[in-house]
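Throughout, read-outs are computed from the coordinates displayed, never taken from laboratory work. Only a predicted model underlies this, so the values are computations on that prediction, with no experimental measurement involved. Cβ atoms are built from the backbone, for glycine too; each structure is taken alone.
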Structure I
Amino acid sequence: MLSQMHPKGQITVYTTTYCPYCTFAKDFLTRKSLPFIEIDVTGDTSLREALVLKSGGRTTVPQIFIGEVSIGGYDDLVALSKSPDFEKLLKSSGITLKNVLD
């Protein structure tokens, strides 16, 4: 189910309506001009359970996937963005980084 939701060339952010870190993650990606798909799991128990399985047992949101790779949440995204691995992961997923990283 969720495997079809993480195609190569896409960033997927799983959120809830009441999560401030979800907003931070979306704002971060927007500032970097990285397009993403948001999937709101608020109140959807079956989607949330599938997400926990797909993310390796993580129960918090946001959960961010670059292509098929689960990178974790907002703090993980920011830490990864400071590493050369971020651009490599984006490129290997078919995503072009348009802005210079801060």
Structure II
Amino acid sequence: MDWMKQQMFKDELEKATDIHSLYMIGERYKLKNWWLSVIISGLGQMIQGRVGRGILLFLFGWITLGILYIYGIYDAYTYEKTTNDFIDMQILRAKKKLEENSEVI
């Protein structure tokens, strides 16, 4: 997730008024495209916004007879998992903050 999307995500989390809206915001930002790299090498990276890396994996994935193809699947999956873990962590922080604010009132 690039810096600008992270800021937009954090701003939306701060404006959330209840726990349900936190989870809805998280679902909107989570990545679910790693499996596209299984179909076409590099496609998952391109959809994730990493176009240069996706093109390289597409071109060289076929030339190396699948070694980079398998790496591309792994790379798309791990990037997506890292991004989604970041989103989950931010949601939990925001949830805790909401719960603390509701206890004060």
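If relative contact order in percent (Cα under 8 Å, 6 or more apart) computes to 36, which of I, II did it come from? Comparing all candidates, it corresponds to I. Hey, helix-only ellipticity at 222 nm (-39500 (n - 2.57) for each DSSP H run of 4 or more, over all residues; to 500) derived from one of I, II reads -11000; which structure? Going label by label, the one that fits is I. Highest-scoring entry among I, II, by distance in nm of label points 7 Å out along Cα→Cβ at positions 37 and 53, is I.
Work out the source of 17.3, 63 here, i.e. which of I, II gives that when Rg and Dmax of the Cα atoms in Å is computed. Can you show the working numbers first?
On the way: I: 12.8, 38; II: 17.3, 63.
The correct label is II.
Can you spot which of I, II the value 0.95 was calculated from, given it is FRET efficiency 1/(1 + (r/R0)^6) of positions 45 and 85 (r between Cβ atoms, R0 = 30 Å, to 0.05)? The value was obtained from structure II.
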